[in-house]
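Bear in mind these aren't lab numbers, they're just calculated from the coordinates by the rules spelled out. The model shown is predicted, which means the values in this text are computed figures rather than measured ones. Cβ atoms are built from the backbone, for glycine too; each structure is taken alone.
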Structure I
Amino acid sequence: MAGICEKMGRIRLVKGEDTRSNVGQLIKMGISFLDKGFTPLECYLYQFYKKAKSTDGYVSSRWIEKVFRPKLNSLPFVRIVKNKLVFYYYYNRRKLPVVKVFGFFHPTRGFTARRGNLRNIADLKKLLTSIKAKRIVAKPSCTLGGKGMMLVESLRSDKLFDVYEEREITLDDFFDQMLADITIRQPREDSCTGYLLQEYLSPHPLMNPLKGKALNTVRIATLRDASGAVHPDFAMIRIGKPTSVTDNLHKGGVVAGVDLETGRISQAIYGYEQDKGPWVEKKNLDIGSLFKQRKIPQWERMVETVQRFHDTTPGINSIGWDVALSRDGPVVVEGNDNWDMVIAQIIDGGYLTPRRREIFSGYGLRLPHR
């Protein structure tokens, strides 16, 4: 019993005319967990506390992790998108639009794009003085959610400006922060260690309605059917908090659904309560009204771009692509085999639509009963 209670997770009860009683909500949580694996948090996020709300069509995180991903995404190939260094070299070799990488920092196996070493502070200084880019993005190679990410700007001598913290730092500070993350946090949390030093893409004016620091992206998920055809599956725009350098939810960002056919942005905007998860709430902000015709700029090119990426990717049949808009067109920042279907269901409703059920039948995927 203790094990079941631990898995049930956080409980939040809701009051309102259209909601079940407290006892009714607890009973619904218990049945939903035993029947389909939904945690109380998922019951809250999907509003199963409402009297008229059914679990039909919704999938639990347990089903996604235990059934969906193992069946659709082959683990040996997942490394192509999970490791940002592998991601860059794999798609760059196929002449697809990715963010330029200057080097990979690691104390024992780091290297630069020009085949030099990038393992100590002397190597780091040599790289920073040899490239023309004024700003550099430092990104952990296997971390999710923007954790450990830095944006630095070259100043003079050994001085840098930390754009996120808005303070001047030394080259030693920059080196020490990356080294500490590699040696302390990454071994505990990530599947690989190291830092990518990447080109900084300045936010495109058409994708930066709040005039913030973050490179706002559109996440477009694609789904390959059993015959090999790639279909657009889900899309949302991610807008960073004006003071943040990332567009991630737990850094204060917000998300809104995007219509796959037209690129139009929905009116409903979601973000974390007090910028912290796991509770998600609607925000009083109409992002879509800040875009011309409520539409993502260059939408058709974005969709065509991610389909080209997926067409060249073996063994991974469900991928979420984070697409930015540069002055030269769409650029894919990264791919995700775990692309947050929880947020997709909050925005779009139950994931198991008739169209998706038909595609999954081709894989012999075991679906939750209705």
Structure II
Amino acid sequence: MGTPDTRKRLLRVLAGEVLAPPPVWLMRQAGRYLPEYREIRDRMPSFLDLCYTPELALRVTLQPLERFALDAAILFSDILVVPHGLGVEVGFVEGEGPRVATVRDERALRALRPPEALLERLAPVYQTVRLLASALPAGVALIGFSGAPWTLASYLLEGGASKEFLEARRAAREAEGFFSALVDRLTQAVCVHLEAQVEAGADVLMLFDSWAGVLPESERRRWVEEPARTIATALGRRFPHVPLICFPRGIGAGLLAFAERVPCRALSLDTSVPLAWAREALARERGKVLQGNLDPVALVAGGAALERETRAILAAFRDIPHIFNLGHGVLPETSPAQVARLLEILQNCGGGAM
């Protein structure tokens, strides 16, 4: 992996060190729960306009670091910039979520731009990464990210978020040739997107497979594990010093197979994953650094529940390499005061290696 920057605690843990307190950052740490974010967002015509304006995306990424002592910044962007960069129409409806032009047949697939087109189409995103790499304090790591192929394909089949993912799951069974070609195209695009972020200055990469849990075990290897393995292998070959964190959300015990087949450095755990099981099966037996997995609702609730659940996670992972995070993203209802309280608890529970 190369020698980690000893100023960046996140990189030290990803290289195998145990630190107390562990490094901490939060998924969606920049966003709707911060009033300063809302002030900027309300002035922009659309969410994607904000993602594609480097100076403003830089400001939004830095906002939580101005409030909180976090160990990493994650690029302010969205997983749907990849299909948008391939030529798919993408929009966001306030209060409803994304709306995506569907890709449901060979003709629509052929109309997609080649993966290399992302380098030009998403140039503002990579400029934001370059600005961040220069602006971040010495001890703060920069995380780049992408959605995983299955999750991106799901949006392209469904036209947005879904509860049942009927179109995507049916296409995977009834039109396997087409669906395989779509996933392969997205896999190539994700590689291009992540590699460009490293070249722009990202220290760490994260792969979000938000809808991995909707697939049964029999389908998961082809549509979740194999694309992730291809991406992790390609990145490891080109950038062996850049660790990859994978988040195949909702697959439960399927994390065992994922850990065996995908050469990522770390696994991010959703809220449902049992702590003791993850510690033994994933960290001790399979050598993965673990990230997570506080319930975002505990962060909303605060009080005794927040302290109790935070301490339980710290106790379970106290002698393994661990990155403190949530089991999913910060909820819009979260008070910034509760984030400050979480960080206070972590510091008070710390002790040992720093």
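I have 0.20 for FRET efficiency 1/(1 + (r/R0)^6) of positions 148 and 284 (r between Cβ atoms, R0 = 25 Å, to 0.05), calculated from one of the structures I, II. Which structure is it?
Details: I: 0.20; II: 0.45.
Comparing all candidates, it corresponds to I.
Quick check for you: by distance in nm of label points 7 Å out along Cα→Cβ at positions 180 and 324, which of I, II is greatest?
II
Could you tell me which structure in I, II was used to calculate helix-only ellipticity at 222 nm (-39500 (n - 2.57) for each DSSP H run of 4 or more, over all residues; to 500) as -13000?
Of the structures listed, the value fits II.
Who wins on relative contact order in percent (Cα under 8 Å, 6 or more apart) among I, II, i.e. which is largest?
Across I, II, relative contact order in percent (Cα under 8 Å, 6 or more apart) peaks for II.
Please state which of the structures I, II yields 1.00 when FRET efficiency 1/(1 + (r/R0)^6) of positions 52 and 84 (r between Cβ atoms, R0 = 25 Å, to 0.05) is computed from it.
Value 1.00 for FRET efficiency 1/(1 + (r/R0)^6) of positions 52 and 84 (r between Cβ atoms, R0 = 25 Å, to 0.05) corresponds to II out of I, II.
Thinking only about Kirkwood radius over Cα pairs in Å, which of I, II has the largest value?
Max of Kirkwood radius over Cα pairs in Å: I.
Here distance in nm of label points 7 Å out along Cα→Cβ at positions 212 and 300 has been calculated and equals 3.0, so which of I, II was it run on?
Only structure I yields this read-out.
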